[in-house]
Structure 1
Amino acid sequence: MLWSFIAVFFSGWLYVDATYRGPAWQRWVFKPITLLLLLMLAWQAPMFSAIGYLVVAGLLASMVGDALTMLPGQRMLYAIGAFFLSHLLYTIWFASSMALNFFWPIPLALLIIGALLIAAIWTRLETFRWPVCTFIGMTLVMVWLAAEQWFLRPTATALSGFIGAALLLLGNIIWLISHYRRSFRAANAVGAACYFAGHFMIVRALYL
């Protein structure tokens with residue numbers, strides 16, 4: 001896994017660097033390469049049950065979403081749908097290995113985060129209001145189940161999955177605020193770093 005991690009890290013760093021100061025071609029090349037390397041890393045993981053392939057499917061859905069955002073034309077709605085599917089698959093994976101329980105501070109904190117995010121971008125969403133809100137809701141549910149799993153069973157696997165889900169949430173918050181409210185120079189770089197690191201930590205959980 002060490003060499004695979006180095007390859008993912010190097011490719012992801014090249015993309016993040018390109019979003020901040022590099023040429024456009026570098027972004028076009030290294031984002032799909034990084035996701036493809038993550039997909040290969042997930043495919044080689046020791047799958048102890050078929051449910052583990054949900055992570056592979058989630059990565060594939062994210063690759064489709066990224067491809068749609070990079071293509072010219074109005075494909076944002078389809079991209080949001082692909083990212084929604086990715087987080088749904090991750091959510092099912094988290095839910096498959098946890099006992100039925102409820103620790104109310106976790107969903108309460110996530111509801112507050114979601115409400116603040118929607119309030120910040122609501123007036124700028126226009127026709128994308130409900131698709132984006134549904135996507136945010138799905139992401140919050142994903143993080144909630146990952147956090148519940150770690151809280152109930154504080155193992156290395158659960159922690160890796162929770163960190164990954166939280167990083168994906170943070171990356172999406174940065175992306176949505178930058179896209180719909182106020183853009184800042186480092187937004188794409190920071191968001192991409194959270195995005196790649198989040199997927200990597202979820203894939204890493206397959207190896208623990």
Structure 2
Amino acid sequence: MRPRDAASLILIDRTGSCPRVLVGKRGSKHAFMPDLYVFPGGRRDPQDRNLPFMRDLHPTVLARLAGGATDPSLAGRCRALALAALRELDEETGLVIGSLETGSSRHSRFSADLGALRYVARAITPPGNVRRFDTRFFLTFCDETGIDPGAIRDSAELQDVRWLDMHDVSGLNMPAITRTILEDVRTQMKDDPSLPFGSDGPFYFSRRGRFFRDTI
């Protein structure tokens with residue numbers, strides 16, 4: 001089964017004494033990762049490519065997503081992944097990175113702001129799972145995007161949406177890959193708390209039954 005493109009957003013609140021990350025619990029009826037706490041995110045939809053945006057991705061981020069290729073159609077696909085991450089954030093938690101304007105539907109009113117997103121990790125679900133996704137993980141900070149941390153809400157897709165101390169995640173039932181990527185982010189932030197747009201990140205995948213870690 002070929003993995004489907006997906007995107008996830010790691011949103012960090014660093015205004016307090018300890019940085020916090022946004023997570024929520026997937027419903028028990030989900031076929032993929034039920035009852036587990038994850039970052040907001042989901043599958044890239046065909047219409048994501050056409051969503052409006054206020055600011056584009058940082059040129060370094062877009063180039064890394066495209067693997068250095070300059071094909072305009074590939075750039076559109078890469079941008080659609082970032083747009084999917086912000087669309088899912090809105091749908092799952094009520095938080096908007098961008099602007100909302102008057103319109104007939106929420107999606108028609110949403111104009112995303114991609115300018116503060118970093119590309120920090122990639123992971124492909126191993127073969128044999130009920131669903132397989134090729135997920136790109138983006139990251140940004142509340143203070144860079146105007147997000148009010150108190151404006152979160154539960155949704156049909158994510159329940160018990162909460163801010164979690166990045167250094168104390170042991171009490172939640174999280175997928176191994178979520179914990180691993182969060183640990184990678186913590187390590188990167190120790191080296192440089194600003195997480196520069198051009199920083200390297202991990203790429204996790206399986207091949208012939210073996211688990212690999214490469215660099216994006």
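Sorting 1, 2 by Rg/Rh (Cα atoms, Kirkwood Rh), for residues 50-169 alone from high to low puts 1 first, with the largest value. Quick check on the output: -7500 is helix-only ellipticity at 222 nm (-39500 (n - 2.57) for each DSSP H run of 4 or more, over all residues; to 500), derived from one of 1, 2. Which one produced it? Source structure for this number: 2.
When you work out distance in nm of label points 7 Å out along Cα→Cβ at positions 34 and 194 for each of the structures 1, 2, which one comes out largest? Please report the intermediate quantities before stating the final value.
Details: 1: 1.4; 2: 4.6.
Structure 2 comes out on top.
A value of 2.7 for distance in nm of label points 7 Å out along Cα→Cβ at positions 10 and 154, calculated from one of 1, 2, originates in structure 2.
Comparing relative contact order in percent (Cα under 8 Å, 6 or more apart) across 1, 2, which is largest?
Values: 1: 23; 2: 28.
Top value of relative contact order in percent (Cα under 8 Å, 6 or more apart) goes to structure 2.
Laboratory data are not the source of any read-out in this text; all were calculated from the coordinates shown. This is a predicted model, so every value here is computed, not measured. Cβ atoms are built from the backbone, for glycine too; each structure is taken alone.
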